[in-house]
Structure I
């Protein structure tokens, strides 16, 4: 029996997204020949911040996902929240490039905040129910 299958899937998705964000940084570094730091290049800075923002937010989402899953095993809504969070992080990464898809940055930010808020409230409601 697999323990925490939703969290495992979310962590796997997070690893894939982090690799994707890293590759996007590497593409700019290679194209602009910037091996260390950001060279003051705004495109590189934006992509680095997209990955940093992912790294800043994802651990708490994974911890909350695991905690809720431990307390409420097999809840299909939890997989939905985790999936929406990951899709929001992809949207944020794309949106950080600006241009016509720049609106996705806000979509990703909102999705991140709502996911964290929802998981936090859910965790507290479980704790108060016990």
Structure II
């Protein structure tokens, strides 16, 4: 499973990104493609900062009322990954990053993360050290 994930992460995704960038360069030109990549990087930085600060405030409020900030922590992970994806050059990673940064499209990812964490805990492959 880990081997397949690494194959996808380091070979398949970059190859697809190169193909999309070449196609974009042919369709709209090199400089507009470069401009779009820079624009999505700047937009990603702005959105990640805005969403991250909002999530941090929400987590602090939940802790003030004595509630564990579970949803906020998962949102924070999604925002972190989304910001990193938007900073990496490429349109496919930009789309994935935007989906993780926009609160309405982040919901399905939260469910996937929760179910993954639950499976790790059930198999005793995930432990929390205090």
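Remarks
- For 11.1 (mean count of other Cβ atoms within 10 Å over residues 35-42, calculated) the corresponding structure among I, II: I
- Parent structure of the calculated result -0.59, given that log10 I(q)/I(0) by the Debye sum over Cα atoms at q = 0.12 Å⁻¹ is the read-out and I, II the choices: II
- When relative contact order in percent (Cα under 8 Å, 6 or more apart) is calculated for each of structures I, II, structure I gives the greatest result.
- At a computed 0.45 (FRET efficiency 1/(1 + (r/R0)^6) of positions 11 and 59 (r between Cβ atoms, R0 = 35 Å, to 0.05)), which of I, II: II
- Value 9.6, calculated as mean count of other Cβ atoms within 10 Å over residues 3-10, assigned to which of I, II: II
- Structure with the greatest value (metric distance in nm of label points 7 Å out along Cα→Cβ at positions 43 and 67, set I, II): I
- Largest in distance in nm of label points 7 Å out along Cα→Cβ at positions 27 and 115 among the labelled structures I, II is structure II.
The numbers here are math on the coordinates, done by the rules we state, and not lab data. Values in this document were obtained by computation on a predicted structure and should not be read as measured data. Cβ atoms are built from the backbone, for glycine too; each structure is taken alone.
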